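Read-outs throughout are calculated quantities, based only on the coordinates presented, and are distinct from any laboratory measurement. For clarity, every value in this text was computed on a predicted model and none was experimentally measured. Cβ atoms are built from the backbone, for glycine too; each structure is taken alone.
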Structure 1
Amino acid sequence: MKLNENTSSHGKNKMMGNRSISLSEPVAIITSSSVVGKKEGQGPLGSLFDQVGSDDMFGAKTWEEAESALQSTAASLCIEKSGLRTEEIRYIFAGDLLGQCIASSFGLADLKRPLFGVYGACSTSALSISLGALTISSGAADKVLCVTSSHFASAEKEFRFPLEYGNQRPKSATWTVTGSGAFLLGENNTEKKRALITGITPGQIVDYGIKDSMNMGACMAPAACDVIYHHLKDFTRKPSYYDKIVTGDLGYVGKEILLQLLKEKGINIEKQHTDCGIEIYDPLLQDTNSGGSGCGCAATVLSSYLLKNLEEHQWKRILFIPTGALLSKVSFNEGNTVPGIAHALVLESPS
């Protein structure tokens, strides 16, 4: 069969160990964008974000509309960077923290492209990129846009208390990042690329019976431990294989739990590990308690900081592991536990 312009030949991806996937041909992250709120812009990564809002309403009337505006801006900016027309994007994979992913549905409707709505809580950036990469690797698409977001005020309203309530936050609490990250994926034959996706380890639901919604780090650390353990086992790798092992938003509390859980399995990642929730805020100058969280945390840090180091060949490869807490206000109010999930991506510097 003669290949037409919309068809390309693909090798077969390889199943690795119990749950991982090695891509037969790397998938490229062609361009990306990061749009954040004022607080995030005042943090240590402030100069690296593409756009920082002057206030967290982003010209909208409600917090939910503001988050949709975040996604719309990040998606449009990512597409603009690529030089492509919106019509050239085959599919969009997107999700957020709000009920029925309304930030994504309202924020991306004007793009008028086929949308796969996904939900992985704060792990959504890795979930959407994983699915997008597999879609491209299978030959089902040539260009895919992956988008996610979170907003401090809309998340507090959705999961905890209205801001007017003025509740006190314990030291274990993380601060939901106001931000959106967008990533345009394509085949490896593209000249422009920021990084390459070469492997994926999907996570499973891990529930340690924790019911404290103000301690997301403790809820998600066991899931991060589980996926890191299986990733290293499936690929028969040691932590030293990676320049960095980056979790999504465990914060300071979750980081310590993760390191201890891995040591109990005979794995030490102290030299390689960092966490997006730790990188995004200054603990001395910003009152964010245990650090950052939310879908926008890992997504904006990936776009602004992690990909920059890969693109500039400061790092050769990293293991990127956003983590999510699978709760809703209904499940929490009914007294249920907070299960966690994490997904791991192998990201490599472009050649």
Structure 2
Amino acid sequence: MKISFPRMGYSYIAFKWLVENLGHECIVPPEPSKRTLDLGVQHSPEFACIPFKLLTGTYLEVAEMGAELIITSGGMGPCRAGYYWVMHQYLLDELDQNIRVMAFEPPLCDLKDFFQKLYWIKSSSGLSLHAFLQVLKVAWQKLIAIDDVEMRSHELRPLEINRGQTTRTLWKALERLDQADTLEEVETGRLEGLKHLDSIELDRTRRPIKIGIIGEIYVVLEPAANHYIQIMLGEMGVETNRSIYLTTYARTSTIVDLEGDIYAKARPYLNEAPIGGHGANSVGETVLYAEHGFDGVVQLAPFGCIPEIVAKSILPRVSRDLDIPVLTIFIDEQTGKAGVQTRLEAFVDLLERKRISKESRRGR
């Protein structure tokens, strides 16, 4: 069977390996491009958010490439993202695309449905239970390794002496992980990737501004959707810390509910924590970034995303109470890289002047 999936950051490397080692042909979704977005805008409801439109375009592109099944995620809580797969199946049927969409709901939402679909995947692979679990384990470790090297790259990029070296080293590290086939090879690739990143020539005298990245999961995880904002900020000399990585999201939101601490941080500002999507997380994570001494926060949100709009209405109070500036960037099909870069440059300049002012007051 020819199987595809949504593209979210660099996770496609692990998902491609997973599909192929389950005995299927993987149709790797191309990185979202102008054509992807044009297709999505053309065939999606006008007021659908940018993740919905990009996914529509992606599904049409993989359908053109011969995909027969798209495996995606569902959702729970008061957020329409949980119904995306239903609407996408309807749109694909309307366009006479012979392709099926299968959504895995979070186990916390529907444990029976989750294991039924997992069993179907196992049965279609023809693998024994032991072999199937081993494939899942290697794929999971690949995801962890991918996240580890990406996290390190965002720590080092603002200190690099030769601009672009960190990004080039990251691409090479991801290529090595792409070739790994066993747990040992994945771990070796992870360690080598971290070693090569740590060998980059750095200027340790710099004191980079530190910015936390919060917001809706798709536009935070997919660099093509946010115009590679972390690389952009890193090359401005800013250290970024992203609140969401796919592995951390899976640990805290789908397998076991470990988000209590974030909701506890949000509760003084938001009595009804489950407002859908990552709205409550955006509030709680801003509090955490302030407590950890970050200089500012950037909220990334699809235009029209109700949970993030609710969060945005609350964040000015959090900003005042905890003295942490917050920049909200709403993303839609009209958002351009130049506009995002201009706003970020102005925000970074504000944070630098704020730091200088604070340090001068301390020195009096």
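Distance in nm of label points 7 Å out along Cα→Cβ at positions 179 and 203 computed as 1.8: which structure among 1, 2? Structure of origin is 1. In terms of FRET efficiency 1/(1 + (r/R0)^6) of positions 43 and 323 (r between Cβ atoms, R0 = 35 Å, to 0.05), the structure with the greatest value among 1, 2 is 1.
Looking across 1, 2, the calculation of helix-only ellipticity at 222 nm (-39500 (n - 2.57) for each DSSP H run of 4 or more, over all residues; to 500) that yields -9000 traces back to 1.
When P(r) over Cα pairs in 10 Å bins from 0, in percent is calculated, the result is 6, 28, 37, 22, 6, 1, 0; to which of the structures 1, 2 does this value belong? Write out the running numbers ahead of the final one.
Working: 1: 6, 28, 37, 22, 6, 1, 0; 2: 5, 22, 32, 27, 11, 2, 0, 0.
Derived from the structure labelled 1.
Work out which structure the value 16 belongs to, where relative contact order in percent (Cα under 8 Å, 6 or more apart) was derived from one of 1, 2. Comparing all candidates, it corresponds to 2.
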